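Chemist: Some structures to go through are shown next.
Any read-out appearing in this document is the output of simple, stated calculations on the displayed coordinates, not a laboratory observation. The structure displayed is predicted, hence computed values, not measured ones. Cβ atoms are built from the backbone, for glycine too; each structure is taken alone.
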Structure 1
């Protein structure tokens, strides 16, 4: 088996090598940019790209997939990082173990999702939820990169930071009191110890806390909007021109050729100009040029209390990465005419993310653009993704010091184009044309548009994690209402005298006044039980027999089961016989579990078709 695997792996060495190297070149500037955007620095983006690309390709279920940090995963990671750093006094190094533990857990969750076979269910997430989320990701990236693109960093604005001095001193005092309370030495009648500790606080400590509060105030999309007026007053024209030039090259070079990645061209050209002319620009953080070292403190300093608040966030990262990767897998399938293995792909992505976290990398997923580049360049097997990871490692080891000279404004420009590109324009363009099927106060709006806008706004200005959950809940409720309404609309209760189906036309006329028929045309579930109960109340007490035609009731849940039981009990009290026609397997199984069959409906009252039912009525029911 191993020899067969190796033979397949190396069956397209030339194409895979070219595809992997090309995809790696495309990934390089994005990895650096996503690392900076996340808050952990360019090296974190590179580490994520190296390890996720290699291990997701090796263990995944899509042969041509190129994985690494992506815009959606980075946007959520950015929120996670900012939250944990804020709870650790603004100290990234202090917060790093908890941050990486969350990323490690996200990878483990993905592995579990794959092992239990949930990969195939990801496709059931409604399109409006995905559309709203992707557009929100684009907006978040755009808004958060506006400040770096014009060279404004709130922590470095002395006037702005000084406005937080009073609040910073309040926070410091609060921390002192908490420490004393934890040590059991806080005495309200005597604050001598508090005064002693307060006297040890230096102006530098107050400044550091003020900078942390300033950064927190301007974090995220909403914070960027608040800071924009102040940023405009303090614009750094050099940084702005570097970002503007980067954006112009990225979009302009595509018109010349798409064979060479325009992002890489922009990175090289603008960085060369900045370095060559000796411009006084802001560089990105230094990139280490040695072999990545495992961050064992993930395990040695692990405490359940430190990551408990982020369990749901880790699960959300896992689900987002799963969706992102499997959507890319579908694109790869369409291009290569192959079929990916979704559960295996999730296991591969999970292993890649977990290993990347151990080495300090940010999480990622299958990257559509990089995967398309790989396929177009000749990549066909897992080897291409592994080569992409190795190529990035070689670049980091050989060009780390050089890459550290890249201007921060250039990466901000790259990220702005990423934000513009990741938005779901297809969903946005469809807004005016979707049917307005929901009433919102005096206005009518499409339910699909409503879901998309709710997810978009909540994701952008509140919380990415909760926004997706709320969007799923709204989408589910609206779907259930639609199905319930549709089932009620198509179902009816009428006497045979009023309306008959084709096979009911020859029913004995003497019985038509006393025989009623109910057509169930859809699932009987909790969204349709109230309509079902309303229809059953239409059956008059003069009825002797109710025929229930169930051939189109494919599914019944517990709510529907008990609604059926209640109806049968009511009819039994009125001495009305009930017979079933064409009862399908799943509803029958449900009714047998609680003895509706045979207690209320004997097996001889269940017929395969209408004609056999008519024969039984003629033989067993006395005519009036």
Structure 2
């Protein structure tokens, strides 16, 4: 019988949906400004087999006309938002104040825009945005007859236009660039590369068709926002209604969520799930993206972690698409307190006074205004929270750090720096029927509430701890661990036709202070559904930027469960055997800065 979301989790998911939606629904529209005019528009588009209306605002700077055209910036909202939420309308305002024509719109299925929610499908959301580019290029009129003849053109119907936005408003940029090569610059922020990884991550290298571990809190929160749109937007457009079983999403999206919530992953349903999730993921269409792209990803992000942007960066770079990447401090897990002091905050439009903001302005100066002397910065930059001088919090590099420090998992629970120091030993843990480890709760982070500290229950995890460090160790990037576990019960069930019978575990890194205080770095964990417990496997942990200071110790943990995710089906004891010639290995990307 299929497993449903436990009743104890359903109320939390419902509240999470309300929490995510509330700040978006209550944010007032931007105020008028004498430096530009704002014209509300409706534009009818044909997308995904449906005709619907897009609700947009056109920002026109003072002095911009047919004889004095300006490049354009296109932006849209994050999931559950609209053109009027704090960060989206500020995009229009901030760039209009800087001389850009700005068009901000409510994404399909949100605000007062029609059509179903299709998760930034290039053939639906990308196609709709492409028709807005037509409008900016003078090829299309708005429903009230408004036309644009004051945007800089590279060719007839080809406007000079860039896009910027975060999360859901980030992925749509890549989706649009995949179907419309007229775009000249992109700035996708805190968004995904592979939605299958984001919603049900399997951090095992080469997992292939093995489904991941369902991230039920985040996923159900967003699902409830989508299905609850009539509560946020009365008199909903009929084009936004699908069916009684799938109110406001495209049908394949609902099937994906239902499969994930069932806790049962037979081959045919798994194939459908992965096929849909990847079809709406940049990972499947980046080969068509040639637009210069500045990726900005958040270190505090358990929804879309740094590995997402890294995968996008590597793909674009390998195929010759101009690309640079910044790892800023904040992401989806930063709570409602917003970005830290000095960090870019789109809701405030502090472009000139933040490092990331200045990089964005330079990116658009180069690629939209054609200023070849504009310094767009290094290939890679990352925020360091251990630096107190606000002018030097970002470090830069011409490439991502390599795996530069190796530790070994000794049989006595030590994390040692030399294979010859590995002691022989056998250690075991087992899972319970309920989660026994806690890393993070999406609801607490979103509300800015005090978060319960991470915890692991004795007997349900194994840990390995290093000696105190003689000097600081700066980890920048995604650590990797190669493991070999023994689990006879998992071995007996792993060849079942249902992938849910495979062993699940969670890898993570703690920082242990001299006083014994433990910190789970950014509350990040690496969920793993082990493809084959009879073979060793490699886990790529989420990327981090973290200083392990002098006197601190590293602690590597594998745990049986995590209450933010679905876990094992049945009780599956696990044993790890270590010896000098056969032991787990932890590799860390480090930098000397």
Structure 3
């Protein structure tokens, strides 16, 4: 079989740029976004892409879609949607490991259909760490199943991952070089890959249920991936180990028979075996860190933190109705809005020599002092009467906003990582409504995906879910420059004939009559291999034009070939070249051998499913 194409200077230059890009990504000597910028400039200077089109990648639908998904994800994050989800998972999971893994992975996979994978992983890292610290389950048993589900679930839509977002632009650009008389390639609608995504997500859940979890457990037993390294954003396990501050938050409703009626908060706190009293709702007055002199009346609701048995005993002794569902105080204890922190007292602090009672921290700052760590000794008994010293480590419970405002006085230095930006849990319903409308528009209207997503962004900005500066901050400009800079390389692969030349020579070295599905498997595995050593964006841009040219050469469906290739660019559960894999290896303590041992079979399964389901979708 003869390729029928002569290698021109333009082809050589384009293939040289492809080789340079791959080498730079592989050796990691230069930042990926800078490499993309260099490639962009070279393409423009050499005339491989017209100067008036060279920067069109920045305004492409792909880049606009990536930016939109980042901003939408930030809007949901500001409302504490994922933290609410973590609480729900804890309640529904009931401490059963298999149920927790299954539920968390499934919901993370669905979330990844509408947000960039790294954004979803960033949101689920603290969720997983919280589940781990509350249940005692090793973090390594949670993170890889969740990561796999995120990768698989991203195939539910055309916006779940960068390769699929890029695919439509590459399909449109391929129309410029199609043979005369051939029908143009149409962009795929938002939910076009859903059959593949559903199958992949189910396969991932079953894989870890019946095989992957067993391998992770074996590695844990061998002392690998024990999960002792917990992401810094999860502090609950640390405070439980260091200060004995442990347990969930419960609502205690004061009955008419309760001896607490008429007591102040300070008097209730001094009772024997009293849990931490962190909030109080009395009439229309709802306070986190209620002042010590605030009175408790019939019908008041107390937010108490401690082990379930301790809180239950306190409730029984004081004639209180106990509930684990936070119906009245849920917003106060939303982790996106409030939580536990640690701060050190500097030598210049005005707090030195004074007690928390004298400083009236709850009244003036909205901060509850829970414990003091002094010379490696933890003080919890009557902590509000202890005079503070320089070097004391203080444990607070507060709204993050109150903590940030009070820390500005420099009387203590907060050492715990906590949300610095303004959290807006009161906008949760608005954000979810906007998100639902955005998805509805995507399902029913024939609008470009980028325009649909940008409609949701505009809605979040207009309703105050996000501020404009926060939207700018939510955008990962490295990803934007990487994508926009490499898009013209894909155009050049097409327009120069380099993709057709590679495809022709590939066919020339294969046996005559090689079926289309076998070519698709080869393309899928080759794209996956490229994604292990270069970015998934780079693998997509290099391989999709080749896939289209191969499809044309064998009479296959170019869109099917291109879709399999774009899906395969995200098929990486083994190496840190996948951004979300690099995010979990440290916290979970995964080793390279463990990643290959668990991830490689899933990647082979991914290839089989992608090729099979896409062929069924395009079968005529």
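Chemist: When mean count of other Cβ atoms within 10 Å over residues 62-69 is compared over structures 1, 2, 3, which one is greatest? Don't skip to the answer; put the middle values down first.
Modeler: On the way: 1: 32.1; 2: 12.4; 3: 25.2.
Greatest value across 1, 2, 3: structure 1.
Chemist: Identify which of structures 1, 2, 3 gives the largest calculated value of relative contact order in percent (Cα under 8 Å, 6 or more apart).
Modeler: On the way: 1: 25; 2: 14; 3: 22.
The structure with the largest value is 1.
Chemist: Which one of 1, 2, 3 has log10 I(q)/I(0) by the Debye sum over Cα atoms at q = 0.05, 0.08, 0.10 Å⁻¹, as calculated from the coordinates, equal to -0.34, -0.72, -0.94? Walk me through the numbers before you get to the answer.
Modeler: Values: 1: -0.34, -0.72, -0.94; 2: -0.21, -0.55, -0.85; 3: -0.28, -0.65, -0.92.
The structure behind it is 1.
Chemist: Next question, about the same structure. Can you tell which of 1, 2, 3 yields 23.8 when mean count of other Cβ atoms within 10 Å over residues 166-173 is derived from it? Can you show the working numbers first?
Modeler: Details: 1: 15.6; 2: 27.5; 3: 23.8.
Attributed to the structure labelled 3.
Chemist: Follow-up question, since we're still on this one. Computing distance in nm of label points 7 Å out along Cα→Cβ at positions 382 and 550 for each of 1, 2, 3, which one ends up highest? Present the calculation step by step, with values, prior to reporting the outcome.
Modeler: Details: 1: 4.8; 2: 2.2; 3: 7.8.
Largest calculated value belongs to 3.
Chemist: With P(r) over Cα pairs in 5 Å bins from 0, in percent, for residues 118-325 alone coming out at 1, 5, 8, 9, 11, 14, 15, 13, 10, 6, 4, 2, 1, 0, 0, 0, pick the structure among 1, 2, 3 it was computed from. Don't skip to the answer; put the middle values down first.
Modeler: Working: 1: 1, 5, 8, 9, 11, 14, 15, 13, 10, 6, 4, 2, 1, 0, 0, 0; 2: 1, 7, 14, 17, 18, 16, 13, 8, 4, 2, 0; 3: 1, 6, 11, 11, 10, 9, 9, 9, 9, 8, 7, 4, 2, 2, 1, 1, 1, 0.
Clearly, the read-out refers to 1.
Chemist: Work out the source of 0.00 here, i.e. which of 1, 2, 3 gives that when FRET efficiency 1/(1 + (r/R0)^6) of positions 70 and 414 (r between Cβ atoms, R0 = 25 Å, to 0.05) is computed.
Modeler: Values: 1: 0.95; 2: 0.00; 3: 0.35.
The read-out was computed on structure 2.
Chemist: If you don't mind, there's one more thing I want to ask. Hey, helix-only ellipticity at 222 nm (-39500 (n - 2.57) for each DSSP H run of 4 or more, over all residues; to 500) derived from one of 1, 2, 3 reads -21000; which structure? List each step's numbers first, then the result.
Modeler: Numbers: 1: -21000; 2: -7000; 3: -17500.
Value -21000 for helix-only ellipticity at 222 nm (-39500 (n - 2.57) for each DSSP H run of 4 or more, over all residues; to 500) corresponds to 1 out of 1, 2, 3.
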